[in-house]
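S.K.: Scrolling down, you'll hit the structures one after another.
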Structure 1
Amino acid sequence: MEKLIIDTDPGVDDAEAILMAAAHPNATIAAILAVGGNVGLEHTVRNALTIVEVLGQDIPVYAGCATPLVIFQEDAAHVHGEDGLGDVGYVPKTRTAESEHAALALLRMANEAPGEYTLVAIGPLTNIAVALKLDPKLPEKLKRFIVMGGAVTAHGNTSNVSAEFNIYHDPEAAHVVFEAWEAYGGLIELVDWEATMRHGIPETVIKTWHALNTPKSNFYKDISAKTMEFIRKYMGRTMMFGADPLAMAVALEPDIVTKAEVRHVSVELTGMYTRGQTTTDWGQRNGRTANTNIILELDIDRFFALMEQGLK
């Protein structure tokens, strides 16, 4: 049984990733940690609470960092809607966030049960960087650490063309995290934006999910409409991308991965076009310890099945 702590900035694809995790028979969500990212923290906390209400599960939600460690870069409201969930009016009816800060909640849980929790980071890494500064031994207290972030061959999706959003939103935090895992000698399991692009969700599959006509599938249909329109308008495709669900699939079923490579990854902090870039030592020339298992390919049919399971 995977005991998950999910650090997230919901976010349409964050919502689907959480629905997927909650439906999996061999996983339980122990906590949701909210961070500012796709939209501001006020929205991401509210959205996390909304998702928990849609699930009908008693999952604690902790509010974390509202801003990056150093410089605010950009948000993704133009993709997810100003409220982060497609601007269709979903709000929590009864749930409220816990009083403990997300970074402190993460440290408390990791220290109470070392080696038991899998941490899944599907937003900027600010909360985790703060936790690491308070307890540098955090990496050795986690069972696994999965990150959705980066663009390992510099095909990014932000105004800084070589950078992916979650890393670019807070490069300093990402730098702290990747350096910490290198120092520990562990591996971050990284699902990057380029893997997301290779595992796009075609319109035929999306229509099948919409036809389920369940409360969860209808919720997903509502919140994803604006994102689908963005993809149609700016990318010329009628489809969806499931960046965060892809990372969650790796967390839930590790053997879904069909191709991966272990390499050293670092985060660039300067440069007009390189700030936030995840620089990958593909040739193993820098002499540094590998800190990342880069997920390159997944069983896409199993991935779609996991997403559908989360909507039933």
Structure 2
Amino acid sequence: MVRHFLALHDFSKEELDSLLVFAKDLKDKQKQGIPHRLLDGKTVALIFEKSSTRTRVSFEVGVFQLGGHGLFMPSGNSQMGRGEPIKDTARVMARYCDGVMIRTFGQEIVTEFAEYSGVPVINGLTDLFHPCQIMADLQTVIEHKGSYDGLKFAWVGDGNNMANTWIEAAAILGFDLTLACPKGYEPDAAVMAWAKSRASSRILLTEDPREAVKHADVLNTDVWASMGQEAEQQKREKAFKGYCLDDALLALAKPDCIVLHCLPAHRGEEITDSVIESRNSVVWDEAENRLHIQKAIMARLIGCS
């Protein structure tokens, strides 16, 4: 049976933990120069309907390091971008390629693509979820903290795809998560309801950033206006006043806390330059780990490792 990576809720705690261990092993091999050609002779289509720096580079480099070939497909250069039905593109790409990564807008796009694809489909980002990024974040937390168990995670800012995926991760893996979002910018209600229904859920939603970060082990934020929301920039700047992750909020967290940001960062808006450059910041390790966790996902799903 073909297995896809569309959202974290499709996987068990044991499966996600296994991917994180696998990603560490692949990272160790890469650092030691040990070949790990787990996609030898395989081709992965990389479909981008949203622009990208980290997602494109990390997936292309990852496929190469695994011995495969990554085929970059911007939306303007494909029939899918010109209105071809998603199911038609999915069927054809499955005849040519061994796997597909899609970075797009609606979650329904990757869901439909996977439904008609005969090869694994990986969600590189949608407006609802960003599962590869959160897995990279968790890998980073484990590297710096030893484990995610017993830690308090804090999210400050927009209830966007990152917040939604953190909620899923917290519900599945069982760690404490407090999200501080302005009124009207809360995470997806259905995602919250699903998470709250799980016995392992320890998730709190507040409008007070100070409550979220107090005694936190992990601080996390993202831009206030994501791709496609640029027209709302000024409106959002007013709504998010007081939600900037600055030195004052950092001081409320544990002294040895770590700071995450999926990048790109709008320094001076959702996070200050002093915080992202502080000794607590691990954003560069976090960015690097996109490469390693995505290699683990591709090798597990496409290479059947």
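Every number here is computed from the coordinates shown, using simple stated rules; none is lab data. Since we're looking at a predicted model, the values are computed, not measured. Cβ atoms are built from the backbone, for glycine too; each structure is taken alone.
S.K.: If distance in nm of label points 7 Å out along Cα→Cβ at positions 32 and 288 is calculated from each of 1, 2, which structure is the one that comes out at 3.4? Before the final figure, lay out each step's value.
M.R.: On the way: 1: 3.4; 2: 1.7.
For distance in nm of label points 7 Å out along Cα→Cβ at positions 32 and 288, the value 3.4 is produced by structure 1.
S.K.: Work out volume of the Cα convex hull per residue in Å³ for each of structures 1, 2, then name the structure with the largest result. Could the numbers behind the result be given before it?
M.R.: On the way: 1: 117; 2: 126.
Answer by largest value of volume of the Cα convex hull per residue in Å³: 2.
S.K.: Identify the structure, out of 1, 2, from whose coordinates Rg/Rh (Cα atoms, Kirkwood Rh), for residues 112-159 alone was calculated to give 1.11.
M.R.: Numbers: 1: 1.06; 2: 1.11.
So the calculation was done on 2.
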